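Heads up, there are several structures right after this.
Derivation of every value follows stated rules applied to the coordinates shown; laboratory data play no part. The model shown is predicted, which means the values in this text are computed figures rather than measured ones. Cβ atoms are built from the backbone, for glycine too; each structure is taken alone.
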Structure 1
Amino acid sequence: MKNTALTQTHEALGAKMVPFAGYNMPVQYEGVNAEHETVRTSVGVFDVSHMGEFLIEGQHALSLIQKVSSNDASKLTIGKAQYSCLPNDVGGIVDDLIIYKIKEETYLLVVNASNIEKDWNWIQSKNDVGAEMKNLSEDYSLLAIQGPKAIEAMQSITSHDLAAIKFYNFVVGDFAGIENVIISATGYTGSGGFEIYCKNTEVKQVWDKVFKAGADYGIKPIGLAARDTLRLEMGYCLYGNDIDDTTSPIEAGLGWITKFNKDFTNSEALKAEKEHGSERKLIAFELDERGIPRHDYDIVDGNGNKIGVVTSGTMSPSLGKGIGLGYVPTVFADVNSKINIQIRKKAVPATVVKLPFYK
């Protein structure tokens with residue numbers, strides 16, 4: 001089990017630690033609902049240093065990225081980030097990721113912790129253009145400072161105007177007394193804020209100064225359990241649940257990051273799927289009655305026939321009702337369609353809704 005540079009800090013704060021993607025990670029501190037509410041209303045901090053970071057450099061960096069990723073990275077300018085995915089050769093997804101253009105011919109790829117080795121090997125296997133690749137995952141830490149008060153709370157510890165950094169843009173500069181920190185207006189919560197990339201040797205100083213700066217704003221540490229409920233309320237896909245090696249970006253509702261103005265891995269097949277329509281689709285649903293949908297619960301039709309499975313589900317802390325995602329045949333995928341979630345012996349009625357759940 002690997003530790004992040006802040007593991008002892010989390011333990012000292014009384015975090016409940018669990019194994020996650022090979023790392024010892026804080027799942028919760030005071031409780032999921034309280035932590036969820038903190039991020040929705042003020043500001044919370046996640047240690048997500050288990051995520052992977054690859055540097056792709058050189059004159060062939062862009063051509064490699066264009067070949068392995070579904071989105072159009074040629075649109076990136078320095079200081080911009082882009083959500084994308086790595087399609088595999090058979091219609092599925094190797095991983096989803098964020099691509100940052102750091103400078104001309106230098107890109108940072110941020111990938112999921114559980115897929116670091118898999119992604120590295122995959123990209124390397126496609127690198128016949130001679131792009132320079134460096135795996136920085138072991139050396140870098142990542143803090144997600146999320147919530148509507150993040151800008152106000154953090155402004156005192158950087159010379160950069162945080163309010164001026166637009167969504168999916170970033171700056172490289174001073175933060176918490178450290179130089180060359182990436183301050184990125186990204187996050188997976190839907191409540192605004194920043195992601196801060198720094199070296200492992202610097203992250204404890206950053207953490208301490210972040211909490212000192214945020215003290216008057218009710219800042220709190222947040223665990224991975226609340227990260228999951230926050231992202232699900234926004235309908236953001238979680239790799240391994242809602243997307244994986246068997247799900248196409250088209251059926252997962254990721255057509256918006258799948259650009260056919262270029263050739264990339266398996267693009268011809270995905271283009272055909274987009275033109276002809278997918279046989280199944282990832283839907284969002286809300287339960288019409290009390291109940292909590294869980295990962296792997298069956299989705300059934302009015303006659304009790306299994307038509308799909310729940311890929312992510314929870315009791316939404318913000319909405320007070322059961323919500324979830326899952327794949328069903330396209331005929332059941334229209335908004336307002338009626339389906340049922342099999343919760344133990346009861347088929348609980350549910351309605352297909354438009355994302356996000358939380359508005």
Structure 2
Amino acid sequence: MADVPRPTPHRVAVIGGDGVGPEVTAAALEVVRAAGVALETTEFDLGAARYLRDGTVLDDATLAELRGFDAILLGAVGPAIGDVRVPPGVLERGLLLRLRFELDLYVNYRPFVGVPGSLAAGCRFAIVRENTEGPYAGEGGRLRAGTPHEVATQGSVNTRFGVERCVRYAFERAARLASPRVTLVHKTNVLTFAGDLWQRVVNAVAAETPGVAVDYHHVDAACIYLVEDPARYGVIVTDNLFGDILSDLAGAVSGGIGFAASANLNPARTGPSLFEPVHGAAHDIAGTGRANPLAAVSSAALMLEHLGEEAAARRVAAAVADFDGDPSSLGTAGVTARLLERV
């Protein structure tokens with residue numbers, strides 16, 4: 001009998017990072033492999049600990065190496081609260097944003113499933129956030145710094161190209177829903193230039209996809225609706241800054257930031273996409289076995305979907321959605337064991 005060909009493993013770069021990051025990524029990889037997906041992983045030592053050790057944030061050689069992988073799985077990066085040895089922005093701009101810009105990870109996709117007892121219990125919705133423009137593009141500067149007459153400017157970059165490819169991805173995602181709906185969230189009554197561009201692009205793409213319903217909410221109203229009636233949303237599409245804020249609120253109403261997953265996507269597939277839980281490094285519980293790996297496992301499920309492993313992605317996502325234990329009492333190992341039973 002001929003040997004059955006073994007699947008070619010997906011090459012995944014793993015940036016465990018700091019605090020609980022290495023613990024939750026290890027759990028996520030264990031669940032992925034239990035779902036039957038072959039992975040070839042390579043660990044990269046990046047984050048606050050690496051910066052404090054030798055000053056490295058993300059060197060050119062490491063960036064070039066990362067480009068060759070099929071996907072990147074990241075845990076969490078950042079110093080412990082109060083550790084001023086890592087200045088604000090060093091890791092955010094030098095590592096996380098540099099990866100977004102250099103790898104053209106222009107969509108941040110965050111799906112939310114309301115856990116029992118949460119404000120969004122039973123609700124499923126997603127936020128599609130433009131990921132490489134807006135205020136995060138870094139336009140701005142300072143004049144007369146440190147004086148009583150100091151001036152600081154921070155511009156928001158919005159290009160037709162950047163907005164349209166993000167909006168198109170949102171409509172593609174919404175078209176898969178039982179009740180397809182895209183809601184643009186912005187501040188068109190005040191941010192009239194950027195808001196008008198976003199609205200015109202949404203209108204143009206909507207005209208091409210008549211099967212998807214379209215709505216608009218000011219961002220302040222959306223903050224209220226996410227708390228009072230999250231079921232009204234299918235896919236929210238918005239800019240970089242608004243999406244960053246709304247995603248944390250959505251995580252809170254869905255059961256807590258410890259359940260929130262995200263995908264930094266290059267849908268054109270000109271480079272690897274990056275998958276990470278939304279939560280931080282949580283240095284206070286690192287090494288105690290108490291870290292909740294559910295968000296990292298959900299992020300790994302998004303990675304599987306992106307890699308074309310749809311069946312395994314559905315099994316992993318279902319195992320998380322059906323999870324009925326208390327992560328705080330089960331701990332990392334206990335949560336992982338229950339997920340392994342289900343996949």
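Suppose mean count of other Cβ atoms within 10 Å over residues 145-152 works out to 23.4; of 1, 2, which structure was it derived from?
Values: 1: 23.4; 2: 8.5.
Source structure for this number: 1.
With distance in nm of label points 7 Å out along Cα→Cβ at positions 25 and 57 derived from the coordinates and found to be 1.9, which of 1, 2 does the value describe? Let's see the in-between values first.
Details: 1: 2.9; 2: 1.9.
Attributed to the structure labelled 2.
When mean count of other Cβ atoms within 10 Å over residues 33-40 is calculated, the result is 21.2; to which of the structures 1, 2 does this value belong? Provide the component values of the computation, followed by the final result.
Details: 1: 21.2; 2: 16.6.
Comparing all candidates, it corresponds to 1.
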For distance in nm of label points 7 Å out along Cα→Cβ at positions 49 and 217, find whichever of 1, 2 sits highest and give me its label. 2
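When distance in nm of label points 7 Å out along Cα→Cβ at positions 193 and 209 is computed for each of 1, 2, which one produces 2.8?
Value 2.8 for distance in nm of label points 7 Å out along Cα→Cβ at positions 193 and 209 corresponds to 2 out of 1, 2.
Work out which structure the value -5500 belongs to, where helix-only ellipticity at 222 nm (-39500 (n - 2.57) for each DSSP H run of 4 or more, over all residues; to 500) was derived from one of 1, 2.
Values: 1: -5500; 2: -11500.
Corresponding structure: 1.
One of 1, 2 was used to calculate FRET efficiency 1/(1 + (r/R0)^6) of positions 41 and 289 (r between Cβ atoms, R0 = 25 Å, to 0.05), giving 0.35; which? Please report the intermediate quantities before stating the final value.
Values: 1: 0.35; 2: 0.70.
It was calculated from structure 1.
Compute relative contact order in percent (Cα under 8 Å, 6 or more apart) for each of 1, 2 and report the one that scores greatest.
Numbers: 1: 17; 2: 24.
Structure 2 comes out on top.
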Out of 1, 2, choose the structure whose coordinates give mean count of other Cβ atoms within 10 Å over residues 65-72 equal to 17.5 when calculated. 2
